[in-house]
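Each in structure tokens, the structures are laid out below.
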Structure P
Amino acid sequence: MRDYPTGAQLLESAEALLRAQLLPALPAEQRQNALMIARAMGIAARQLHAGEQAEREELAALQALLQSAECPTQPGGEELRAQLVEANRALGRLIRQGGADAGDVHAQVFRHLEQVARQKVAESNPRYLQRGNP
């Protein structure tokens with residue numbers, strides 16, 4: 001068992017400190033760099049907190065969309081990411097070949113891509129979605 005605070009909690013605390021106390025004290029020419037660092041820390045904290053769940057869901061959705069055989073085991077880490085990259089390449093090939101231009105497949109691909117985009121925005125800029133943006 002890991003000690004507390006967790007890595008995600010440490011990143012969240014460091015980001016808050018950076019934004020609240022250090023950023024205002026920095027010279028103007030360094031504020032943009034500090035904001036970029038704070039943003040990266042926030043994204044990393046949200047990804048650590050969420051774990052691999054979003055990647056697992058995306059892989060399962062791609063496998064269903066592409067009618068691929070499900071893997072009998074739940075891959076993790078680099079294996080999960082490798083399978084996800086390959087499934088996304090297969091989706092790209094399907095789109096380039098015109099296999100998602102119309103009908104049910106078109107609607108399924110659109111919904112999938114919209115869900116993936118929402119997940120990415122939830123990690124990179126969650127306040128955008130909280131403001132009621134589509």
Structure Q
Amino acid sequence: MTPKVAQNKTVETDASVRVFLETVQHPARRADAETLVELMTEVTGVQPKMWGDAIIGFGRNHYKYASGREGDQPAVAFSPRKANLAIYSLSHTEASRQMLQRLGKHKTGVACLYVNRLEQVDLEVLKELIKESFDLYHEA
């Protein structure tokens with residue numbers, strides 16, 4: 001009997017990015033999210049898509065783990081959370097570690113970057129980080 005592999009719950013949807021952004025209640029967080037959509041669209045050259053209920057993604061990356069689990073995820077993405085902006089698919093290269101030192105106020109997780117407000121970071125450095133991650137993970 002073949003073991004059942006769990007399905008990825010965060011999948012690309014046909015939901016409207018614009019409509020989702022209108023639901024972000026805090027005006028400053030909504031403005032930052034709109035800025036990130038523009039910035040990521042410029043850097044990646046692809047249009048944003050909703051992934052799940054609250055993630056705005058750019059491009060696509062197919063992954064496969066040794067366990068057999070596989071699926072698709074955005075190459076780069078973000079979510080305007082209540083507490084911060086969570087930017088997903090951060091690469092772990094030496095170049096990205098050096099960029100993070102120049103970024104400004106932020107926190108990092110396993111593959112995430114957390115920013116309270118975009119005004120607290122250098123947007124040019126953020127563009128560099130996004131481009132590096134997108135180039136690394138995006139499947140044309």
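Read-outs: derived from the displayed coordinates by stated rules, not from any lab. Quick caveat, the model's predicted, so the values are computed rather than measured. Cβ atoms are built from the backbone, for glycine too; each structure is taken alone.
Can you say which of P, Q returns 120 when volume of the Cα convex hull per residue in Å³ is computed?
Going label by label, the one that fits is Q.
For the read-out helix-only ellipticity at 222 nm (-39500 (n - 2.57) for each DSSP H run of 4 or more, over all residues; to 500), a value of -11000 was computed from one structure; give its label from P, Q.
Considering all the candidates, the number was obtained from Q.
Among the shown structures P, Q, from which was the value 4.5 of distance in nm of label points 7 Å out along Cα→Cβ at positions 27 and 91 calculated?
P
Compute percent of Cα pairs over 13 Å apart, for residues 51-114 alone for each of P, Q and report the one that scores greatest. Intermediate values should be presented prior to the final figure.
Details: P: 62; Q: 69.
Structure Q comes out on top.
Any idea which of P, Q comes out highest on distance in nm of label points 7 Å out along Cα→Cβ at positions 35 and 67?
Details: P: 4.9; Q: 3.7.
Answer by largest value of distance in nm of label points 7 Å out along Cα→Cβ at positions 35 and 67: P.
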